Structure I
Amino acid sequence: MSEKITAVKGMNDILPADSAEWERLESLFRTILGQHGYRNLRTPIVEPTGLFVRGLGEVTDIVEKEMYSFEDKLNGEHLTLRPEATAGVVRAVTEHNLLYEGGQRLYYSGPMFRHERPQRGRYRQFHQMGAEALGFPGAEIDAELILMAHRLWQALGLEGIELQLNSLGQPEERQRHREALIAHLSQHQDLLDEDARRRLHSNPLRILDTKNPALQAVVESAPKLLDYLGPESLAHFETVKAILDAHGLAYRINPRLVRGMDYYNLTVFEFVTQQLGSQGTICGGGRYDHLFTQLGAKPAPAVGWAMGVERVLELVKEQNKRPSHTRCDAYVIVTEPQAYAQLMPVLTGLRDMGLSVVMHAAAQSGAAGQVALGSMKSQFKKADASGATYALIVGPDEWQKGELSLKNLRDPSATQQQVAMQDWATWASHLKS
């Protein structure tokens, strides 16, 4: 017997029992972003490796440790399964000249890939939904994106989510801060771990994001980037805060918030929960005005965020915010195989009216080629398990009379009704959940 094949570790199936929650989140996401004028962009899962090396930065964890990269056997191209979507969005916008007619509000959703240790809310194939506003330099668009994400949490009924804000300023401001930061960290060389020593001169800002408890005191006492910002960067940040204040959205300034990619400048933000352990960030993003030039394109302002779908759904589950769903309006119980020829057009008509109708089907074949539909008792069990509001019953008596019996499965006091099968358009309104 051949060895059983299972899914790749950290790349999970989404089963029907869970997919309804995914669909609900996707629907809310599309609705809220559509209300703000954002349109869908779909980019390939596989991109040139250089897109992420140049876009994310060579000394980031993603590029150094986590990317699924390979060489195409046919033509020798170096390719990577996308670890995030923003670089691909910028590549697509540039390649197709989408900014020619002005700014673009875009959203995306789909799987991303990073080779890391699977844990709660963090997988090797994970899913993101994101929003990107390209071609808009003002702080008001930063605030709009933050408020859009907040509306999604409200629509889901989620609580206890903290918004953290910071500003990374502009490259010349970061350079001054970088020099002061290197000087500070160099005074504590003996406390730096291997990652921190390696990044001390290549990317010291990322050391501020360390999770090493031994470095927390050193990081807390480090120079703060906000103290190095010039008037324009400070004014941009103050405008973002003023809009959030006017909306009544609380936030915390976190001077250690730097995000994981090199392309950010000015506003950065994260929505964080304490209910998912170490994987507490459910959404994060910021402004990335210099990514276009890093990828060889003309300069263009841009800002966006990405949301971790698995983490958001974990939080929905943790807070018991999953709504009770009626899976379908009606389940059709059939004991007479010959009834299907007359029944099928009726069911099509009901579905055309917008009803969800599940038809019982044979599970196996009996002797002499006869279809075994199962007993009415077993079919009623399946009807109840389906979550249907009504059972439509075609037993021997109904079949002889050309009728259906309508039984309300959720109201035991309701009277079972006999209706003519051909008059389905007149009684179909009763089936609405």
Structure II
Amino acid sequence: MENVAELVRNLGIQARKAARGLAALKPETKNKALRGIAEALVARSEDIKRANAIDLEAGKNKGLSSAMLDRLMLDDKRIKSMAQAVEQVALLEDPVGEIYDMKVRPNGLRVGRMRMPIGVIGIIYESRPNVTVDAGALCIKSGNSVILRGGSEAIHTNKVLAEIMERAAHESGLPENSVQLIPTTDRSAVEAMLTLNDCIDLIIPRGGKSLIELVVKTSTIPVIKHYDGNCHVFVDESADLDMAEKIIINAKCQRPGVCNAMESLLVHKKIAADFLPRIGEELRKRNVEIRGDTETLKHISWAVPATREDFQTEYLDLILSVAVVGDVGEAIEWINTYGSHHTDAIVTRDHANAMRFLNEVDSACVFVNCSTRFSDGGEFGMGCEIGISTDKLHARGPMGLRELTTSKFIVFGDGQVRG
């Protein structure tokens, strides 16, 4: 194989050329390509599953956790779901070319903004091969070309998915190299990608904390980060306890290996004696290990003592930290101190407490009376997402089409000159 840095640079040059062509395409051309990709994913599901089986076997041999293997696995249902997400993106309104904030100045000039693609997006991610498809679809629709660098554990699956997308897109009229995958697991490819300023406009990393920190430390290109998903559920004293139980079980147990799964449970002290034994028993039935503070241990005898680090940890497994707090204010302070600013929820029947929680919790997504598992671009009606930003600039929360665009000022005149 050619020198890795040279390989990545060539991909960047090709992506830059493709981006210029994508930016000028009409929505119907991009939508046709997306529908072609969706059809091709389903048609070639056996090819995808064969490649995925190789990655799963290698992952088992490497000792990947069950949660990580779940994130890696693709079956017919998940392949169909990926295809449906691409179709949903095709149905969404195209943001490119939107003109907004038009104002008429005293001299008659009409000043406004036009939404436009960012250009070339670099995605660095681990484990989840569906990111290959989600990122490719969103970048195509928003007029950006994309360079994908997936993790070594999914290399065979990602190669097949990227090849399917690139072929279907090109056959539908998109520029060649609109979607490209770095085809090597050599780690030097990441560093080469992160310093390719003249070709890549934005880097979006998706993965564990160590990957995000590496990208932030190394990149000379702007980065939108997705740090830990240390998501909380706070059960207020006025909560419907049946509702709270349902939300907690879903948030923790449905898919514990994803970033919007609950990792920490907070319970109001006035209901702790009634609710903690009850929810503890339901969690134990589902093999959840509980790491609790002193008050929690009084009500759940089989729980183990929690450390400060436990309350700051994204487990991505059937492990849950639990603490008892005095009121909604203490819950908010706890979340803002120990949380990762991803997604946090309150279960309450008190409107004032709900609104205070919404206003004061400093997270990308804040929920009232529903599971943290809804923190997802698809669930928000965005088709799918390219990631969940825990940054504040320029995007926060699930990132869809609009978050993959920027704007430029446009001015309409009638011969005006400045005096």
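Bear in mind these aren't lab numbers, they're just calculated from the coordinates by the rules spelled out. These numbers were taken from a predicted model, which means no experiment stands behind them. Cβ atoms are built from the backbone, for glycine too; each structure is taken alone.
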- Value 0.35, calculated as FRET efficiency 1/(1 + (r/R0)^6) of positions 86 and 302 (r between Cβ atoms, R0 = 41 Å, to 0.05) from one of I, II, is from structure II
- Task: Check the numbers for FRET efficiency 1/(1 + (r/R0)^6) of positions 46 and 310 (r between Cβ atoms, R0 = 30 Å, to 0.05) across I, II and tell me which is largest.
- Result: I
- Task: Identify the structure, out of I, II, from whose coordinates Rg and Dmax of the Cα atoms in Å was calculated to give 28.2, 92.
- Result: I
- Have a look at I, II and say which one yields 14 for relative contact order in percent (Cα under 8 Å, 6 or more apart), as calculated. I
- Note on the structure: Calculated from one of I, II, helix-only ellipticity at 222 nm (-39500 (n - 2.57) for each DSSP H run of 4 or more, over all residues; to 500) reads -13500, and the structure in question is II
